[in-house]
Structure formats: structure tokens, C-alpha cells
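What follows are several structures.
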Structure I
């Protein structure tokens with residue numbers, strides 16, 4: 001077994017304990033990391049750069065997509081061993097559809113319901129997660145035979 005250079009962890013070593021969790025729980029862990037990335041980016045872009053919440057949400061989605069794809073490919077759906085361009089494109093389609101629903105609900109929450117931009121986004125991320133899981137499991141990361 002190869003060892004990593006000093007100070008560098010091999011991803012297999014620190015992911016190993018998580019691989020024993022049920023798939024739905026692994027999805028929650030990865031989704032939580034992506035959602036945290038998304039929320040922190042929205043907060044930083046709105047509060048730090050003065051972007052509108054809807055514009056900040058778009059940039060935050062792109063950043064969170066990177067976290068989400070790699071986490072799902074290496075942890076949530078690792079047993080299917082589906083990676084590469086095809087899975088990336090399918091997952092981007094799923095994530096984009098989820099984002100479209102997210103952005104629509106976010107605009108409604110901000111403009112009609114007058115929710116706070118941060119907490120409204122947090123609630124909406126939870127709402128769209130189930131659809132993202134189902135489309136990811138049964139289409140984006142489904143093994144092609």
C-alpha cells in the first residue's frame with residue numbers, strides 16, 4: 001500500500017469510516033457539505049460583495065456543485081463506480097434542474113414571502129434535496145450496462 005507524503009491524507013483513509021454508513025446518510029453528509037458551501041458562499045457574496053441574493057445564489061450553486069459532484073461520486077454513489085464525463089454531465093443536468101427549482105422558490109420566498117435571504121435559502125435547499133437524491137441515484141450515477 002502506498003503512503004501519502006507527510007501532512008497529506010489519502011482520501012480513502014478519511015472516507016473509509018463514512019463508507020459504512022447507509023447510502024441515504026452518506027447523501028445527507030455530502031449534501032450537508034454542499035449546502036454549507038452554498039450557504040456560506042451566498043452569505044459571503046451578499047454581505048461581503050454586496051451582490052443581490054439571487055445573483056449570489058447562482059455563483060454559490062456553481063461552487064457547491066463542485067463539492068456535491070465529487071462527494072457523491074466518491075462517497076454516496078461510490079459502489080456504482082460511475083464517474084467520468086457522462087456521470088458529470090448527467091449530474092450537472094440534475095443539479096441544474098434542482099437549481100432552477102431552487103431559484104424559483106428562492107425568488108418567491110424573497111419577493112412574495114419576504115423571508116430572510118439566508119434562512120430562506122437554507123429551507124429551500126432542504127426542500128429540493130429529495131428530488132436531487134432520487135434523480136442522482138436512478139439516473140446520474142446509475143451504472144450503464
Structure II
């Protein structure tokens with residue numbers, strides 16, 4: 001990446017300790033690749049696609065976006081709606097050529113979330129950042145950027 005690559009991390013800190021680790025992994029990777037990084041917080045995972053859409057319509061859209069958060073299954077169907085609709089919203093943006101990485105953990109319990117957010121092991125925040133920059137590389141290759 002170049003010094004002019006701008007990345008936005010959108011974090012839903014409902015499970016603050018998990019999200020902090022995801023952000024740490026994503027931010028470290030993006031900065032290692034030479035991107036300038038901004039982090040903003042939103043109320044929950046459901047709001048991540050909307051914020052990306054707003055940023056894309058702004059005067060100075062970012063080159064890449066990383067959506068991070070954690071949704072843990074509970075006793076109601078709320079989990080299914082939040083997971084499905086946030087994923088659908090991000091896919092809709094991706095199909096419009098927005099370069100993004102999906103880092104919303106959708107897990108059964110906090111233990112599963114901790115395994116996936118661990119900074120020194122498998123960090124899904126870093127994985128999502130890698131995906132966002134990989135998509136940006138492809139967009140540039142196809143001359144769409």
C-alpha cells in the first residue's frame with residue numbers, strides 16, 4: 001500500500017474487551033502496510049454498514065473499510081437478525097465496489113470470541129484488515145480505483 005491509502009475501522013464495542021483486541025490487530029496490520037488509519041465507534045454491529053455507506057457518500061471516501069464487532073448468540077432471535085443484516089449490508093457494499101473486510105465475530109459464547117480476537121494468535125481483526133487491503137489491490141488492478 002501507499003502512504004496515501006486511507007483506511008477506516010468501524011468498531012462496535014458492545015463487548016469492549018473483544019472489540020479492542022480486534023481493533024488492535026486490524027490497526028497494527030494496516031499501519032504495517034503503510035495505510036493511515038482512523039477508528040470510529042458505532043452503537044452496534046447492525047450500524048456498521050450504514051456508517052460505511054455514509055463515509056462513501058462523503059466528500060472524501062476512504063480507500064478501505066474494516067468492520068469489527070462481536071455478536072454472541074442469546075436466548076432470542078435478535079442474534080440472527082443482527083448477524084444476517086450486518087452481513088447482508090456489508091455484502092451489498094462490496095458488490096458496489098467498496099473495499100472492506102468483515103470482522104464481525106458471530107459466536108455462541110464469550111470463549112469462542114476470545115479465541116478469535118486474541119492479538120498474539122488468530123486475530124480476526126487482522127484478517128479483516130488483510131481482506132480489505134486485498135480487495136483494494138484488486139480494485140486498483142482492475143482500474144476501478
Structure III
């Protein structure tokens with residue numbers, strides 16, 4: 001059977017419409033995780049994070065993170081080694097909320113560890129809130145597993 005040019009144009013338009021409908025269907029099946037559920041209220045409190053980051057920078061030193069088997073060992077800067085500190089550590093994975101890990105910790109030697117998931121790989125961000133003598137400090141570090 002021979003198609004004339006009118007049928008060919010109709011076939012191209014039909015395939016185009018089917019392609020667009022397929023893309024619309026696939027886009028509705030995509031899952032998006034928000035960084036935070038109530039991001040507006042958290043944004044209003046973000047000045048506290050900025051202040052804590054500046055205090056951490058003023059204190060000096062850097063975080064040292066080492067993966068040992070199924071644990072992530074975090075060593076705080078030298079300014080935290082002489083006193084008891086408490087805080088929260090959050091390993092944030094941007095692509096999937098289910099792979100995030102949070103842990104509350106208390107340390108007197110400036111070191112703590114976090115148990116990791118069995119199959120962790122990819123780019124994580126360690127968000128660390130530390131309190132020492134009533135002063136808040138905040139550290140953020142990229143980690144690749």
C-alpha cells in the first residue's frame with residue numbers, strides 16, 4: 001500500500017501526540033522528596049544556622065570523617081576535645097529520603113560514631129549540630145561513599 005503525503009503528515013502528528021502523552025504519563029509517576037516538610041518555618045529559623053556556622057568557623061579546626069566498616073567515625077575539631085558536648089548528626093541523601101540517617105550523640109573526647117546502612121553509596125551531606133557550654137555550633141560536610 002502506498003501512502004500519499006497527507007497520510008504521512010497525519011502519521012507524524014499522531015506519533016508526536018502519542019510521544020507527548022507517554023512523557024506526561026511518565027512525569028506523573030516521578031517521586032519528589034522535599035528537603036523538609038515545613039520548609040517555610042525552617043527558612044525563618046535559618047539565621048540560627050548561619051550564626052552557628054560562623055561560631056564553628058571562629059572556633060577553628062575541621063571535621064574528620066572516616067568510614068570504618070559499617071560505621072562512620074566523626075572527630076570534632078580540637079576545641080571540643082576537653083569538654084562534654086552533645087548534638088545531632090544527620091546524614092542527608094538528596095535523592096531519597098529513606099536513605100537519610102539521624103543520630104543524637106554525646107561525646108567527652110570529641111569523637112563519636114554513626115552506624116551506617118548496609119548498602120550506602122553515593123553523595124551524602126553530613127549536617128552536624130553541636131552544643132558546648134550552651135553555645136550552638138553547626139558543621140556541614142560532603143561525604144562520598
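In this comparison of I, II, III, the computed figure -0.24, -0.51, -0.68, -0.77 for log10 I(q)/I(0) by the Debye sum over Cα atoms at q = 0.09, 0.13, 0.15, 0.16 Å⁻¹ is attributed to II. Taking FRET efficiency 1/(1 + (r/R0)^6) of positions 59 and 75 (r between Cβ atoms, R0 = 30 Å, to 0.05) as the criterion, which structure among I, II, III has the greatest value? Biggest value here belongs to III. When relative contact order in percent (Cα under 8 Å, 6 or more apart) is computed across structures I, II, III, the figure 30 traces back to II.
Given a computed value of -10000 for helix-only ellipticity at 222 nm (-39500 (n - 2.57) for each DSSP H run of 4 or more, over all residues; to 500), which structure among I, II, III does it belong to? Going through each structure in turn, the value belongs to III. Highest-scoring entry among I, II, III, by FRET efficiency 1/(1 + (r/R0)^6) of positions 19 and 99 (r between Cβ atoms, R0 = 30 Å, to 0.05), is II.
For mean count of other Cβ atoms within 10 Å over residues 43-50, the calculated result is 13.8, so let me know which of I, II, III that is. Only structure I yields this read-out.
Every number here is computed from the coordinates shown, using simple stated rules; none is lab data. None of these values were measured; they are calculated from a predicted model. Cβ atoms are built from the backbone, for glycine too; each structure is taken alone.
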